[in-house]
1. Given a computed value of -11000 for helix-only ellipticity at 222 nm (-39500 (n - 2.57) for each DSSP H run of 4 or more, over all residues; to 500), which structure among P, Q, R does it belong to?
2. Comparing distance in nm of label points 7 Å out along Cα→Cβ at positions 213 and 493 across structures P, Q, R, which is largest?
3. Taking 2.5 as the value of distance in nm of label points 7 Å out along Cα→Cβ at positions 453 and 685 derived from one of the structures shown (P, Q, R), identify that structure.
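None of the figures in this text is laboratory data; all of them are computed from the coordinates on show. These numbers were taken from a predicted model, which means no experiment stands behind them. Cβ atoms are built from the backbone, for glycine too; each structure is taken alone.
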Structure P
Amino acid sequence: MNANDVTANASKRNAPALRLPKWKRTLSVLLAALALISLSTAWPSYAAVPKLDTIRVALFIDLPSKYKLNTTAATYTSAAPLDIGLRLPSGTIPLMQGAAGQAVRFTLDDYKPQLIETSDFQAALAVLKRVKALGGTGLLTSLSKNNGIVYQVTEGSYATEAEAGTAIDRLIKDSALQGLVGAVRPKVAGPLHLEAGVYATEADARTAAAAFGAASVDAYPALKVTGDAAALYTVLVGAAADTASLNAIKAQAAKSAGGADLRQTDPASSYIWLREDHTISESAKSSVSLYAIPMKGAKVTIASNAPTGIKLTERYNRSYRGAFEISGFNNKLAVVNELPFEQYLYSVVGGEMPGSWHGEALKAQAVAARTYALYQGFGFQIAHVVDTVLSQVYGGISAEKPTTIAAVDATRGEVAMNNGKLIEAVFSSSAGGASADAKEIWGSEVPYLKTAASPDQLSEKGLYTWYRVVIPDGVPGYIRGDLLEETGDKSPVGLPIMKVKGDGVKVRPIPLVQDNVAVVGQLNAGTRVIVLEKTIQSNEMTWVRGPFSSDELLASIKGKVKTPVSGSIRTLEISQQGPSGRPTQILVNGGVLDVKYPDLFRSSLGGLPSTKFAIDETARMTIAGADNKRERPADGGTLYVIGADGAAKQSNSNVYIMNGEGKVRAATVEPKFRFVGSGYGHGVGLSQYGARGLAETGYDYKYILQYYYKDVTIVKE
């Protein structure tokens, strides 16, 4: 899998008897294990190693229950001309050529709500902007009609007339949009058309379309391909959603010259129609060509020989090597980038691991990424992989670096195999000190995916120190270390007191700047705070999340467990752990939180970076009373506390408890849950930060791979 998947801290059972510092104990274990590998590993060769010349990467695809990323349109540009063709079993038929530097757009010839038709461009633009504000994806196009130019705004991409009709009902509930649309109810534009004759050039087809438009019907030039014959120009008339509407269009078109000869399109042919699109420019004077392709049966290809590749606007304006295929798949627009396999890896290695990292770590990533992609086969029906973390991060040419290209070239064709078969070479950003056993993450035993101590501490290098403090109103939070200074004073219970250095210093819920998360408080210079603990900024190795209330966790858990959690969450505790120390069973209110497999703890419990964590139940405490001990939150009665001044008072929110060892813990009266963990992602297989750590210690990529993937051989085709 990839850079956003990981976990773990060094296993205590591996620690030597000598009481060295923890990081030194972990490193000693690593070096000993690696020495054993170097002495015992043989490198057998295999006769048949899987290979792949060209890989297909889905950038937009709709696969229900597996992966969905949709777009209404796909916009392409290139520094060289774009060669556009229609792919058939017999080969590719050229359709047209887009000019260098000029954008070309594609959409599906499907069902779309047509919200407005007007000769007033600004009125159409206002509708488009409102659709975007509502989260819709609109298209603003123009055509010749009624002896002039009219502008139409459509929204989205729908498989049926009913779905598009439902979208209309939803959209016009917005009073602002309703006011812009006016009294005429929007209609559904559909993929049913009438066809005029054959024309020698696109210009002739445009002239004929304008003549039909003069009769108040939609008409636009189109390309028609029948069998494997060359493409011909024609004119499509109407964009109806049903037969009755198409017949009405035919009757209206009959009033124009040639209208009586119109016939319904040939189901054995593919039609690609053309309109002018103003969506991107938002200007009546500037448009790009918009081509609509059939919902089924047509595969349009786009190629360019520009060294800078082809840019796809809708995918973060990224540029890509190779070519593109656009088609209708599961009634949505599918966009697939097809390119040489090894060139795909140039970008994957750069997307998964910084190009500035040690070359041996980059090589290990290259072999892992190559193996992983080959293992997937055609995992997405019309593509091998997708470009996200569900497969591997693939960001096109911009993710490539000279170092990542060199790492791929240096390991060309090399893969990791176990017992003569490709392994599923999963990887993640940081194992947090120990990689996970596959069983403790996904519930299934995999012989080559076992736990191993991992040197992941490099992610902490250069990060700020933070302090968890109690601010004057009694609330705990985190302040970055450079914003505090020592006072030399202590609290009545002996905790250090520091003071704020500047005005407007923000107190945060976790040791990390998060602009989209509300702060705990804001303090000015000189404000004194009590220090509870010192920590490092949350990162791939160590992190803090929460505290979460019962309601927040219930909302996160909903739909992710076999048995719903009833009532509020009072207790949440780890009851079983796997070999790397990750929880394999968690109890909520004493009952099992029955996720399908342990890795789902991450998403179920508020979106945690990994599954290697401890749970701080802030309301959990044992109180020694005069008669007996009481356990909270089981005992939910009123809580009275004795402060440092010796006075007893009722507590309603935050409580600070000192144990027999003199350590102070921040607690709450009502249950909240804080997670303190390590690692980033699922943590199985190769740890990317661990690979970097090993590489910087002097180990090469083959040893790194064999360290994280047990009993594998590195084989070259």
Structure Q
Amino acid sequence: MATFLYRIGRWAFRRRRLVGGLWLGALVVAVLAAAVAPAGEEEDLSMPGTESQEAFDLLDERFPESNAQGAEARVVFRAPDGQRVTAAEHRAVVEETLDALGAGEQVASTTDPYTTGAVSEDGTIAYSTVAYDVDALDLTDASRNALGEAADRAGEAGLTVEVGGSALDSEEEPGGTTEIIGVAVAAVVLVVALGSVVAAGLSLLTALVGVAIAFGLVSALAVPLGLTSTVAILALMLGLAVGIDYALFITSRYRDERARGHAPEEAAGRAVGTAGSAVVFAGATVFIALVGLGVVGIPELTRMGMGGAGAVALAVLVALTLVPALFGSFGDRVLSRAARRGAGPERNARPESVAVRADGPGLGTRWARLVLRRPVAVLLVAGLGLGAVALPAFQLELGLPGDESKSVETTERRAYDLLSEGFGPGFNGPLTVVVDTAGSGETRATTDLVVETVRELDGVASVGEPVLSGNEDTALLTAVPETAPNSGETKELVNAIREAVSAVEADTGASVLVTGTTAMNIDISEAMSDALLPYLTVVIGLAVLLLTVVFRSVLVPVKAALGFLLSVGAAFGVLVAVFQWGWAADLVGIEQTGPVMSLMPILVIGIVFGLAMDYEVFLLSRMREAYVHGASPDEAVVSGFRHSGRVVAAAAVIMVSVFAGFIGMSSPTIQTMGVGLAAAVAFDAFVVRMAIAPAVLALLGHRAWWMPRILRRVLPSVDIEGESLDRRAPAPATEAETAAAPLPVARHRR
């Protein structure tokens, strides 16, 4: 691989105008395709194979006249203190408001709360359901504005009016102050780490090119592939983070190769052949982990994984081709100012083909020496610290956010609170019970039996009158729980209803299904919980296998996998503490605690797995490179930190900044993703890879790089350190370096 990538790097350097033109053309095509493509539709989460999804599909078949995809608004009216909404003057305001809304072009129907019984027992709160004949994304601004204007007019007449429902749902648009701050922090870190504005700009430019192409393709394919705004934001988040990191790693290696005396073209080839090999491996692990999300069986999660995987693949291609092409365009300006003057440490760097002496003065070297002196203490402090942070993860509860998770400043949240106050907390999460008597007859008798059975259960506030389908072979009824949608009691009630109606099914031959948004959320959360351990097992097994092939070691992959478990567990602990317990919730902008978004654990595992392998490969490949060239285990650790520690730290800061930049978005899903990924990357990079990993290597010594002979013969050899390039053309050395070089040392047996 190293030789192949070496040729790609040199070709891109020589053909820089062609490479730049091709990427510019791809960027233009992607932007134009996104501009002319129709907007995608936001879809509700679905889970094929679950009872709730089966019921939804049955409703679409038996009740075709109801537009399940149509937008809906729930307009909630509240009378002033001490008054009733049923008073004549307030009733006139409500009816006038609903008449105005009903005249809208896209409105299919409105309900009268006074005839449908949608008035609270104390008469202070009433609500009306406004149904539209188009979905939420197809609603015009005029239709949305009409809701606000009607609410304002009723408010001027003395009523409190709030609006909830899917009609107010809007597509989450990327771009915002916090994201700009994240990119700005990344730019500053790049300048500090590389000591060159040009080099920093190169990394940002290439990452933005890859992100723009990925985002354009996701937008262009939104309709045919059913991609949502969350998919686009995940592609943006991942593409930006890994794009900057991959460009940084190759740029840093290019500067090292220039410092060793190689000509620019040769240095570009070697940088792509060595660091580029690590980029390919790291990108492949992220790609595989994200594509693997499809095994869970949730279409939205599958699309998110595919979108993120595509963005990562583009980032790898950009790093391998456009980055070396820009090396040729910018020339020596990619180097630091000190290196361009010929007086900096980059010009005095020792050749890496000889044993590395641990005498570097850098921060990475000093840190490595500290860990090597106190490996047991560092291991205990870091391990126990991460373990303590991970403890809240044992209380992880999964769910899907609704209006209750939104800010109290939004009308949706206030409408949710008013409905809970007037009709009970379970009113916002009704359960739909579908009775299918096709082939068994006696629909009404069977339905009455189901109604009686459900009403007798504890936790049921009310059961509505059944609605029959056109040919009367299916009945639909609504059961309102006494508890809130995301509560554990509601989950227990759903299971209790399903267990209770099984006796009716056995006696009558009918099929009784429980569905609705609340039941669907419960089913998805349970499926996520059931899939979490198998998916984690597959990811851990894949990590051990890939690292065994790369490092030709048994203990290094095991250490990496255990460290990955620690960092993921600590990230889950942070999610529980912030989103369930409310710790530091004000800093994040979380006003309502609740279950963690059910998709997050598996999504965090898939993404962080690949990113963790990034840092493992970039840091340990330099250690193994020094070890196989004769350095002692301790010297190899110091060499890895001397050459890669600063770059890995900078890359981690950049990635954390990019992920944290998405915390300020209004979507609870994106907020949770930003917190979880930022925490996981910080723990994995700074605690696991830079503290626990060197401490374990120090304790293992030579055993860390041991592998049984049988595995050496079976496993393929992957030249990720670019050893074939050293055999192909040894690195040049200056006269001073030759005079100062130690006597040749024997290489360790590989």
Structure R
Amino acid sequence: MMTRAPYTRDDLLPLLNPQSIAVIGASARPGSFGGRTIENLAGYDGALYPVNEKYDEIAGHRCYPSLDALPQVPDMAVLTTPAASIEALLEDCIAAGVPAVMIYASGFSEVATDEGRAAQDRIARRAAEAGVRILGPNCVGLLNYTSGARVTFAGTPEGRLSDGPAIGLVCQSGALGFALAQAMERGVAFSHVVSCGNSSDVDVADWVSALATDPSCTAIACAFEGISDPLRFLAAAQTAWDAGKPLIVYKMAVGEEGAAAAMSHTASLAGSSDLWEALFDRGGAVSVQDFDALLETAWFFAKAPAAKGDGVAMLSGSGGAAIMSADFAEITGVPMPQPQPAVVDRLKELIPPFVPARNPCDVTAGVINDMDTLLACADALLGDPHYGALIYGYSYAYDTATVRQPHLSKLAAKHGKPIVYVWLTQLMEGPGRREAEQDPNVAVVSSMRRGFEIIRAWTARAARTHPTPDTALTPMARAEVEPILQNATGRALGEMASKAILSAYGIPVPAERRVTSAADAAEAAQEFNCALVMKVDSPDILHKSDIGGVELNIHGPEEARAAYDRIMIACHKAHPDAQIDGILVQEMVPQGLELIAGFRNAEGFGPVLTVGLGGILTEVLADTATALAPVDSATARSMLRSLRGARLLDGYRGAPAVDIDRVAQAIAALSRLAVDFPDRIAEFDVNPLICLPDRCVAVDGLAVLRQT
């Protein structure tokens, strides 16, 4: 559950777009924080009030001795003074009615001392009591390029936002955010560049939420290390999705902490990066894996029209670039279909006869240097309905190439499809780069792989739908499960009780009987009259096969009687104090494809579902897919198809195909169980889920209970 909802744009407007700013600790001393802040605000549209009793004037602005001497209450107060003065100055701001305060000073929680943490806690608590928004402490500042409010002591790129696409940049690290903002120097447009410092109040989720409804940016780029409440970030991402604003995310600090304390197997499979990726996917955010991919991806999305298809055409004067494009199309899974016959005929009219009229289209150096013919080839490819975008291999930067830019832009606008320049030359800021970056119809990427990854993300986002889980079963299933959980006394349920829960949610389980004597085992074997599995049923023995608690392929009463005795001896030897409820005698399900499925309640994320290939493949390949619960059957199917071993679902080397629809329904049902009892069930493991051509069966289950 979220600790609070993300702040809205209205909540943060005094920070996001202040109409008046007071700089407390303003100074005429060169190099001081207060002096640099006044310098950076030289182009600010609003009212600027330096506050320092030592000066009458700073940089042409009247300087005031205190906040209560100002002619109005400022929207924002910037505290440029050392840490020791901050608490008293915050009280001044509260007394004056200032709605938002930014704090530069360090020496708080980032120094990891009890004193620093306590001081930050006092600031946050006092501001919350007064309803004052705090940015920082330890904050570099923020930049608003629509109003010129460059509120920072750091050097900043020059510029003002004009009409057209723009990125709203959110970066937990102010230094990295300002480093990214230097892309303005090559033509990228930003509406805002905001940082958070120690996030004592306003954090990255709040900034994403605020920018989601800000009309001055067309896409949001966000780089961050972490957040105390991941579900609040999810809510902010969903706000951006609902507003139709692409959110591009680079998450740092994704080292695999895993789930070391997890008791069930599936619960230990999803590490921290998997959880965040699942959250981004649920929120509709586009996740990138490299810092240097963040802006290129966001700038593409800021410009790109609605996708008209997932196919891509490639045009270049370099055969090597054309081959490279085919490689990365295959690697990334982006379709590069061949052109329609009419387009083939048109290309044959334009390119030399020794050049095949195909995709990728290497038109040779002769055509690349003939602008009319080049443009005609691009027009033909863009007009093919198979293609939603055109990759253009920009292999060499020189002045004569720059003149093509406006003409290619017009073609992109004419067809409503983006052209992606893959900047292959190492003259990174060479002729044509700035013009292309500034063009609303053209995107520039620094590698062929990046170009195809961006297009894949663009088309996937266009095809994305929110899951709509079927909750019709929930009331009846809950009524069956409630007494099972109420009667539980230990940290986990035995297998029979765990599978009773699965059965209540419509997940098939094998026929079975629990017995408490060798004679009962023999009688059960006589009744079943088929191959059997026998297992210990104990809430204290979670991994039965490791200690001899499972025997397979039992036939007839005498084998069942002997297996019962062997299991009991082995279990009492390994766990002499364990509660043993009996031995389960089960029908032996035929061999099939084994999957592992389960969920855990992850701290900060809520119920998280994991699905993967079972058996030895679980350990060897770690081939799993993770999603926040609940999921619907379509999402569950997509999870299965995303596995590296997904071909096994369709039958492989003579093995029959499984009924993937039934499997997806079972996984979706498991996810409903996860969200129905988040306060009761900590983990649930189905291992294995045996998948057959006509059914799937959960042959083992383990429910781990939340400890209160």
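1. Numbers: P: -6000; Q: -20000; R: -11000.
Going label by label, the one that fits is R.
2. Working: P: 7.8; Q: 5.2; R: 4.2.
If we compare distance in nm of label points 7 Å out along Cα→Cβ at positions 213 and 493 over P, Q, R, the biggest value is for P.
3. Numbers: P: 2.5; Q: 5.6; R: 3.4.
The correct label is P.
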